[in-house]
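None of the figures in this text is laboratory data; all of them are computed from the coordinates on show. From a predicted model like this one, the values you see are computed outputs, not experimental measurements. Cβ atoms are built from the backbone, for glycine too; each structure is taken alone.
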Structure P
Amino acid sequence: MSTQASRKLLLSAGAIISLVGVGVFTFVMLVWISIRAERDLGAFPFKEEDWYRFLLPSQFALQDKPVVMLAGPSQVRENLRIERFRDALPDFHIYQGGISLGTIEDTEIALKLIEAAYGKEALPDFVVLGMSVRYFANIPSDRPFSTVINTYSGWTVKTDAGGVEIQPKSRIDTLAARLKFVGKLPVRFNASARIWGATAARALAGWPPTATLLNAAGLEEFWARRILRLEYPTTPYKFSKHTNRPVEQVASRLTNNDSWFVQVVQWDAKGDRIAASMRLRRLMAFLEENDISAAVINMPERAILRESFTFDYEEYLGAIRDVIGKAPFIDMRTFARDEEFHDAEHTLPMGSRRMTDHIVTWLKPILYE
């Protein structure tokens, strides 16, 4: 009886070990497939929560060509089309580093995290820094990026009047944080599965027998739409399928006291200039210390936003120019037309494509000089 019980116990243990082994193997394969999708196919994981990309080593693998990081707030993510940068600048590896609700302080955190977690060699060679009033003013004060790092990474962010510090956690705390991060990975796996599916569907459509069948059945456009639908969640753009919001909706947010945007339009540009300039100065100093070149873009604003500011806009622009010194600077404030915006700051595809092409033309001689 005891032998039979022992045999059952061994069989049960073997089954459990086998299941665990299959689970671990599946997880490892999903991670590997995701890494390949991100490196080779340009998948953009965590579209809705872009802060998590900075926790993925695959995003900062060493490149065989200079790295250009598009850095700044969400306007950088929406207004600068990374695929057009890559097509126009094939001699560079372009990385989309725009951060939802990001500010100058968050960009400093991101760069220092890259240095601490992945090594100095993982830092970009060139930063295209997108600037806005909110980004410069460090509004809102309660932002998710540092919280994400503190919760899900092996690092802790410390910020004070003196700047930003990235400190390592203990091994136990690091393990606990990374186990928490595992719960976020299904979103990453979904993005990789979609872009592999889209790649396979595109290859299939280009195969002569399939192309003939699709043409004969009149399904070419349907097939193309399916591919785009698969790809959309793997792109950076949150508002590509949105519409131009009525000006009344945009205006209400600028005046709603429950919205932090009121702090932006009523920002004390003169009184806060020293503190805001100090944050930008720390970021520029970090770039200089690490031999990272920079170009600065003042991002476009919808007319209703431009007309709502209660401060002297030249105070804001002057502070930026004073700090960045000889770094190339372009003011795109009025470049986009009102109908090209989704809201007050984020452009729709027609606006972002036009703006990106303009920026690429401006940037190309700077990068190649």
Structure Q
Amino acid sequence: MYHLTFSIVLIGLWFLTGSAERVAVVQVFRHGQRTPVNFYPNDPYKDSEVWNGKSLGELTNTGKSQHLDLGKFTRNLYSDFLSEKYNHTEFRIETTDVDRTHMSAQVNVYGIFPASGDEVWHSSLNWQPIPIHPSDASIWSSTYYPLTCDIFLKLFTEVLNSDVYQNINKEYASTFEILSSNSGEKVTDIVGVMNIWDPLKSEDSLGLPLPEWTKDVYPEPFRTLTGYAFASSTYTTQMKRIVMGPFLNDLVEYFESMVKDPTSSPKLKLYSGHDTNVAALLNTLGAFDPPYPPAFASSIYFELDREGAEYYVKVFSKDGDDFKQITIEGCHSNCSFSDFKSKLDDVIVDVATRDKECLEGAVSLGDSTNYNNQYVTDLIKRLRSLRT
């Protein structure tokens, strides 16, 4: 089934690309399967003995396999674009400073560049060491939002207080009640959902039987609510600009450099990150409707192609076995590079400007919404406790 699916994908890509010449590719992905990063108060699996010494948020063997498979998928997808052997001038990978993203990156790269020929340095290994670089946290971060940007908290509280999210709270009030009465954690909105979804999803993916009460809420409507939670961090244009603007600015500058000189930078760049990165990026592109929690080892590919004198950007997403081309909001599937930049003009921003806007927008949060100071204080604590 895998080979058939992949063949269909390749045929589809052939029709999409036609005579175009690939110039550069940027891939971002979420780490592989891991143990939970937190437990809810009544979690039956919070005893450390259940995990056989594994720590919270640790990559599992399945998670390693997921990234080996993803690396092989990328190698097959771009077999005519990538050199057979690793070349540091053609390839670069960066990661957030978290163990599971480092480890996912290492295994992923092994899937793309297994040692062969004179690269083999040990008779019983086809693995070779390839540098994994730390990402610039102001561009590619493990946090839910830039922690130094107070204006984000103002915007976020306004989103939670909007008619859209208040109506979600009303629609799913009975779900919040079930979660509150069984999990031991009071849940009143979508922010409270995430720290219960995560351990349930992780435990379920590891084959652990979930408590009986979860059958009323898991996977649905819990999955839908978690999707709304992911979408909330980039709900407005300004929030997209704060969270994803610097990354997209970095991507555009990289593509621009490759247009001027295709040998100026590596032609394949990878970023190892988290579900928050993947979800925020999809939502910023206008390709996150309906929203959903990204799967382990989910990925997004940005391709820069040239046809004659014109340059085009194509974007593909991979979530589990679902691999498809996505369109940037307001642009064709083969989006000209100039249109790509134009459609995202309100979002793209350099780090210095983003940080300046964060400072200029700082206000007294307690006066900024209908929420009181205690709610905002609690919200800040909950947001900063979120782990992906």
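When helix-only ellipticity at 222 nm (-39500 (n - 2.57) for each DSSP H run of 4 or more, over all residues; to 500) is computed for each of P, Q, the one that comes out at -14000 is Q. When distance in nm of label points 7 Å out along Cα→Cβ at positions 200 and 224 is computed across structures P, Q, the figure 1.4 traces back to Q. Here distance in nm of label points 7 Å out along Cα→Cβ at positions 104 and 120 is compared for structures P, Q. The highest value is that of Q. Match the computed value 26 of relative contact order in percent (Cα under 8 Å, 6 or more apart) to one of the structures P, Q, and report its label. Here the read-out was taken from Q.
Supply the structure label, taken from P, Q, corresponding to Cα Rg over 2.2 N^0.38 Å, for residues 24-79 alone with the calculated value 1.54. Going label by label, the one that fits is Q. For the structures shown (P, Q), distance in nm of label points 7 Å out along Cα→Cβ at positions 248 and 360 is largest in P.
Looking across P, Q, the calculation of Cα Rg over 2.2 N^0.38 Å that yields 1.01 traces back to Q. Out of P, Q, which structure matches 4.0 when distance in nm of label points 7 Å out along Cα→Cβ at positions 176 and 280 is calculated? Source structure: P.
Across the set P, Q, FRET efficiency 1/(1 + (r/R0)^6) of positions 72 and 336 (r between Cβ atoms, R0 = 35 Å, to 0.05) reaches its highest value in structure P.
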